[in-house]
Structure P
Amino acid sequence: MPPTPVPPTPEPIRPTLPVPLYTATDLRKVEQLAAQAIARAHALPLMERAGQAAAELALEMLGDRGGRVQVFAGPGNNGGDALVVARRLREAFVPVDVVFDGDAGRLPPDAAAALAAWQAAGGSLLREPPPGAACALAIDGLFGIGLKRAPEGRFAGHIAAMAALARHGVPLLALDVPSGLDADTGQVPGTAVEATRTLTFLAFKPGLFTGDGPDCCGETTLADLGVDAPAHVPPSGHALDAGTLAGLRPPRRRNSHKGTYGSVGIVGGAPGMVGAALLAGRAALLAGAGRVTLGLVDEQGPACDPLQPELMLRRWHELPRLEAIDTLAIGPGLGDFPESHAALRWALAAPLPLVVDADGLNLIARDDGLRSALAARSAPSILTPHPAEAARLLGIDTRSVQADRIGSACRLAATFGAGVVLKGTGSISALPGGTGWSLHRTGNPGMATAGMGDVLTGIIAALLAQGLDLQAALTGGVTVHGAAADAVSADAGMPAGLPGLTASEVAWRVRTLLAAATGR
């Protein structure tokens with residue numbers, strides 16, 4: 001396709017810091033330590049703070065129209081939060097129905113106190129929601145961060161009741177985590193609330209942003225309840241958005257040349273799949289590499305890319321004779337031919353930073369010798385699997401990978417001593433050895449189209465060639481890839497994702513965003 005027009009002077013990216021993420025286990029430690037500090041200070045308890053914050057958001061969602069609110073309270077502390085919300089709304093003269101059919105005698109102490117306060121204020125309890133959709137807002141306070149299994153019985157019925165309200169146009173507010181969603185993994189083992197908005201407490205959880213999380217949560221905001229979580233417990237990981245790209249690359253010096261910005265070699269393009277290698281090569285150029293050479297497996301492949309004549313096209317076996325390559329990438333359109341295997345063996349043995357994608361990963365998954373060669377590399381390696389490729393590398397099924405996306409990415413990083421990005425909704429980046437991970441909040445469903453992974457491979461390879469270290473090239477490449485797709489979609493008036501979005505469009509927008517990230 002012809003070059004996509006881009007703004008000539010992009011606005012500098014406004015910098016943001018990585019957002020701390022906490023697993024349920026670490027968050028319980030935060031909650032315990034914060035509660036102890038609050039008790040010593042005789043300050044307002046966490047549950048009261050959570051309920052007040054949620055009540056304020058509920059009033060905002062109701063707006064001037066007002067109306068009745070249905071609150072679904074569960075058998076634990078999430079139910080206690082919901083009961084505080086109900087009391088605060090009642091104090092604001094909002095009519096409230098509270099659905100609670102649990103055992104009041106088995107509530108945790110704070111939740112039991114919240115129930116007593118609700119009843120003391122004149123509130124009553126319903127065992128079932130009122131029939132019909134006679135409310136203006138529903139609040140989900142059934143389960144919090146602890147649920148790891150499918151909701152059953154009456155609780156599944158309550159989730160179904162909220163879904164019925166949503167079908168009638170009633171907005172849903174989820175407290176902390178939509179009920180039925182695993183806060184750590186973003187998976188839904190059975191049924192789950194699909195909220196309009198989610199107000200999460202203390203800190204963000206990874207499951208809000210990966211897997212099914214974004215579909216369940218709607219718009220997600222944080223109420224930290226006056227607690228600085230990292231001051232109590234180090235984060236489990238971090239979430240990255242477009243603002244974290246600021247300063248990714250230093251501004252270019254005037255006294256520089258193409259060799260200053262590195263030379264990328266990309267191996268792939270077997271018969272019928274040359275386009276994948278071309279996409280990766282074009283993306284590498286647009287991401288700033290000084291020179292890009294494609295090593296095609298297809299002996300009958302083109303000698304020139306008419307849409308990007310700056311690319312140099314060779315046959316793959318010519319690449320080992322080129323001394324000027326700084327970074328390698330292999331996999332886009334590599335195929336499964338004898339030449340593909342030979343090219344992969346050479347690339348794994350080369351003492352250069354290496355990005356492995358697509359068929360390169362599939363060949364490694366089936367060959368113990370290639371697996372050993374990858375694990376033995378001393379030069380930096382980055383793997384970019386989608387869930388099915390990750391499953392093949394780990395010897396498990398795709399469902400198991402998706403059931404623990406963070407754990408799967410870290411296992412791959414530990415097994416192969418490589419940086420890893422597990423692609424998908426809320427892509428996960430893991431550092432070599434599985435010692436740390438990040439979750440990427442850029443990207444949208446419009447990216448579910450052919451060629452996107454090839455473009456990502458080219459971007460990461462280009463950043464490595466320009467001298468970025470493995471972590472910066474990995475996380476920066478994934479973040480800018482998703483941010484470019486978001487920008488193209490937003491320009492078309494579809495910020496939630498543009499149907500028909502193409503990989504080529506994304507590659508062109510990457511150039512603009514990387515320019516904005518340098519501030520020049």
Structure Q
Amino acid sequence: MTRANNVRPWWEAGVVYQIYPRSFQDSDGDGIGDLEGVRQRLDHIVALGADAIWLSPIFPSPMADFGYDVADYCNIDPMFGDLDHFDALLSEAHARGLKLLLDFVPNHTSDQHPWFIESRASRDNPKRDWYFWRDPASGGGPPNNWMSDMGGSAWEFDKRTGQYYLHAFLKEQADLNWRNPEVRKAMDDVLHFWFARGVDGFRIDVLWHCIKAEGLPDNPPNPDYYRELGEKFLVLQHNSANRPEIHAIAANFRTIADQYGDRLLVGEICLPVPALMEYYGNDQAPGVHLPFNFQLLDAPWDAAALAALITQYEAALPPGGWPNWVMGSHDAPRIAGRLGDAQARVAAMLLLTLRGTPTLYQGDELGIGLVRIPQDRIRDPQDLRQPGLGLGRDGARTPMAWDSSPHGGFSTAEPWLPLHEDWERRNVAAQASDANSMLSLYRRLMALRRGSPALSIGTKSAIKGEDGVLVYQRKHENECLLVALNLTSEPRDLPLPSSVRQCLASTIANRRFDGTLLPDEGVVLQLEEY
């Protein structure tokens with residue numbers, strides 16, 4: 001993919017910061033975060049050094065899946081404020097040099113969306129074909145064997161019209177029929193509405209789900225099915241997702257975005273790397289700018305394994321494709337919960353020094369770890385529908401702690417989810433005044449990245465993973481940096497090139513590097529110009 005005039009877009013050098021609005025800052029005392037709360041906390045994001053914020057869904061919704069069941073794509077849920085609050089946030093973000101991305105949910109709507117209410121009214125309603133309605137199978141029951149990602153059949157029977165409708169997720173989230181041109185036109189209008197309002201891009205939810213196979217045939221059996229993981233793994237998403245036709249839809253999204261200038265489209269695509277790469281598109285039909293790369297979320301924390309993963313991902317990128325990296329999200333266990341506090345610091349250095357655009361999830365800059373949610377406080381529908389499988393996402397969605405005041409300064413009321421247990425010391429105010437805190441480390445690393453072309457846009461040398469240490473170089477013009485990450489709890493000798501000038505950053509303490517990596521230490525070393 002060629003780049004016009006060889007001008008780099010802002011997001012190649014940028015860092016994206018994901019905000020889960022329900023849990024960022026409550027401004028009106030109802031225990032739930034809102035847009036005015038986000039606006040009030042923009043100073044934190046600027047001080048951190050991020051370039052863009054991505055807001056999880058803020059549209060009107062019954063909240064069956066906390067906003068991913070949209071009932072109106074062109075408005076704001078009163079829980080979060082209104083369009084005036086949104087415009088104020090967007091204006092102030094832009095004034096501070098921040099871009100703002102929204103979460104676009106095109107695969108499905110809420111069952112309370114006016115489109116679906118019309119569609120289910122009768123079999124001959126003009127919007128009936130906006131969704132998937134089918135008769136029961138010949139022997140009774142669902143029309144095919146497709147499974148919901150939330151467990152159980154992907155079909156829900158509607159007594160009113162005697163047919164089933166399709167839902168890849170909750171029954172309250174009815175799948176749209178993207179083969180219908182009226183659906184495409186309506187969703188194009190949604191993108192135009194927000195781009196014209198000034199948003200800088202979208203993260204596109206479950207993009208790979210949007211097109212289904214013609215005729216809706218059964219999915220094939222899954223040879224890797226493990227019964228203890230639950231019935232949803234019985235079949236492969238072969239006919240219900242990742243169809244070749246999806247790339248024309250992605251190309252159309254890109255065409256719309258390009259009409260508004262330097263806008264960014266990020267696609268949520270949970271697929272193996274070869275399939276993921278297809279979503280970049282090509283010169284004839286460009287795709288999304290960044291197909292989300294989630295590999296670090298589940299990768300073994302092993303130097304050799306990570307070196308192989310990073311090498312294979314880089315090698316698979318199409319010409320002109322820019323890499324991206326994600327280590328935390330609202331759907332995944334916290335980094336510090338997975339790796340522990342010491343290695344979470346090493347993970348921060350990895351995320352912010354690899355070639356490509358990093359996405360940072362709120363709270364990871366504080367090192368929030370595993371949060372145990374009491375049974376009576378669980379809110380995640382996935383956990384409630386499939387208990388015991390370890391699929392609960394509430395632990396990643398707990399409120400931010402800003403200080404040691406009641407409820408961590410998040411709200412004057414009891415928050416919708418409990419805070420992490422150590423919030424009184426693990427909060428923004430406490431860590432901002434501690435030079436050795438996780439927050440201070442993130443700030444230093446992001447400042448280093450911003451001031452270093454080698455880190456923000458430079459090339460990367462071959463990566464090595466030996467004896468528990470991950471090593472690679474970043475270069476741009478005359479600047480050359482070496483990154484070394486000790487993924488073990490023991491010291492490791494690092495053979496140093498004679499060209500080392502100084503240690504620019506350590507995950508443990510500012511020090512003169514002597515050739516030995518301390519346990520759980522990562523360093524960025526400046527080499528002589530070349």
Structure R
Amino acid sequence: MSMADAKHERIEEITLLWEIGEALNEHLDLKKSLYKVLDILSDRMDMSRGTVTILDPVKNEIFIEIAHGLSRTAMERGRYKVGEGITGKVIQTGKPVAIPKISEEPLFLDRTAARRSRSDHEISFICVPVKKGNQVIGALSADRPFDETLDLQEGTKLLSVVATMVARHVINLEKIRLEKERLREENKRLIAELENKYHITSIVGNSNKMREVFQMISQVSKSNATVLIRGESGTGKELVANSIHYNSLRAKNPFVKVNCAALPANLIESELFGHEKGAFTGAIKRKPGKFELAHKGTIFLDEIGSIGLEVQANLLRVLQEKEFERVGGQQTLKTDVRVIAATNKNLEQAVEEGTFRGDLYYRLNVFPIYMPSLRERKTDILLLADYFLEKYTKENNKDIRRFSTPAIDMLMAYHWPGNVRELENCIERAVLLCEEGVVHSYHLPPTLQTGVESDTLPALSLEEAVANLEREMIIDALKNTRGNSTAASDLLKTTVRKFNYKAKKYGVDYRQYR
């Protein structure tokens with residue numbers, strides 16, 4: 001080779017390395033940068049095929065992450081164990097390998113089957129390690145048409161320099177892949193945990209009415225039918241929605257919850273269907289709606305009765321046609337979403353009054369489930385109370401084993417307007433107040449107090465009952481304000497003087513609650 005040819009070849013190598021350096025800094029997307037590098041090698045080195053392989057240290061497996069001249073199917077086939085084939089050997093030893101003719105190399109496996117269609121053309125193969133310090137994390141390989149005039153050693157040196165240049169990108173890809181794998185495993189664990197938590201058997205209840213609910217959940221879960229859950233506030237409608245989704249065929253897909261009553265009327269359409277940039281004041285960028293986020297999964301529309309008429313028409317279209325437009329947008333979007341709705345309102349009356357569309361009501365009411373109030377399932381009160389007692393004693397590290405008989409009588413006699421939610425709050429409060437092994441009637445809220453006998457005293461006189469109630473309210477106020485008498489008096493809507501007088505009268509010391 002003449003001096004001029006050598007100089008020209010040196011300039012070409014420098015140009016190649018410069019272009020690769022530019023490509024690696026051109027894209028924020030690591031894969032795009034590496035694909036660009038392989039494209040440059042294809043043009044400059046007459047490379048017919050090229051791959052970036054990465055070692056999975058957990059599975060001890062090598063797989064193709066980036067490829068040029070290979071189909072996705074071929075990439076999937078290109079998996080090796082450490083030490084297996086040429087690529088496995090390079091990663092095992094950390095030393096590059098150059099093969100003049102792959103047809104004469106018994107170690108060459110051609111696991112991708114990409115060379116079989118070009119068996120009439122002899123191919124040279126170069127594979128160099130990609131390292132993170134002294135640790136081999138992958139390999140860079142290239143196929144070149146066989147040419148006896150080519151110096152494979154020089155080609156190997158050049159490819160080794162390129163491997164050093166791309167190492168940082170490969171290291172970051174390895175980190176991203178490991179993080180994705182960790183998140184994938186965590187996602188599987190959480191889904192399994194949710195499925196277990198929201199299994200039908202996790203809903204507490206043994207009454208006839210609750211058995212009917214369990215049967216209906218079992219019947220509808222595996223279908224795609226729209227479900228309307230009816231019942232008073234606090235009966236567990238959201239728990240039923242959770243159970244339906246996590247026992248359905250969509251359990252591994254998104255479950256998106258929307259509390260329609262908590263959203264302002266002017267924002268609910270944007271929240272459900274999304275909006276385009278500039279659709280209204282404050283819309284600084286495009287935002288996907290809940291129906292987009294719930295694609296292939298389930299959307300739970302709680303308090304559906306509070307949606308205004310202007311949004312009901314779009315909601316009806318989604319239910320019927322499975323399509324919608326973002327606010328301020330022209331593009332029609334398709335969505336595959338199962339709808340579960342819940343309400344504590346009388347929708348039939350709302351239809352008669354004209355505040356709720358009749359066609360939407362009938363579209364939602366495909367499979368209604370009625371959640372009974374707690375006073376309709378009296379036999380479940382003690383079952384629920386024991387469940388919450390166990391839950392909150394565990395959370396608060398207390399050893400409370402049971403309810404006293406008068407406390408049980410009070411729980412059974414109360415009408416529970418707040419249903420299961422009120423019962424849960426009541427038991428949590430009792431656990432916090434109780435410093436014994438038994439929950440007594442005086443640990444229960446004043447709203448449950450009746451004229452029946454308590455644990456320690458016969459029926460109280462009016463003055464005694466008032467005194468007990470006042471003392472309990474003073475203590476609660478001091479607990480809520482951490483012993484601040486002024487704030488506590490404001491909470492009870494009285495003066496500081498009166499508050500301190502009553503506290504002293506009942507022997508309550510504000511300093512104990514700081």
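Readers should treat all values here as calculations from the given coordinates under stated rules, not as data from a laboratory. As the structure is a computational prediction, the values presented were derived from the model and not from experiment. Cβ atoms are built from the backbone, for glycine too; each structure is taken alone.
With helix-only ellipticity at 222 nm (-39500 (n - 2.57) for each DSSP H run of 4 or more, over all residues; to 500) derived from the coordinates and found to be -14500, which of P, Q, R does the value describe?
R
A value of 7.9 was computed for distance in nm of label points 7 Å out along Cα→Cβ at positions 19 and 499; which of P, Q, R is the source structure? It was calculated from structure R. Across the set P, Q, R, mean count of other Cβ atoms within 10 Å over residues 83-90 reaches its highest value in structure P.
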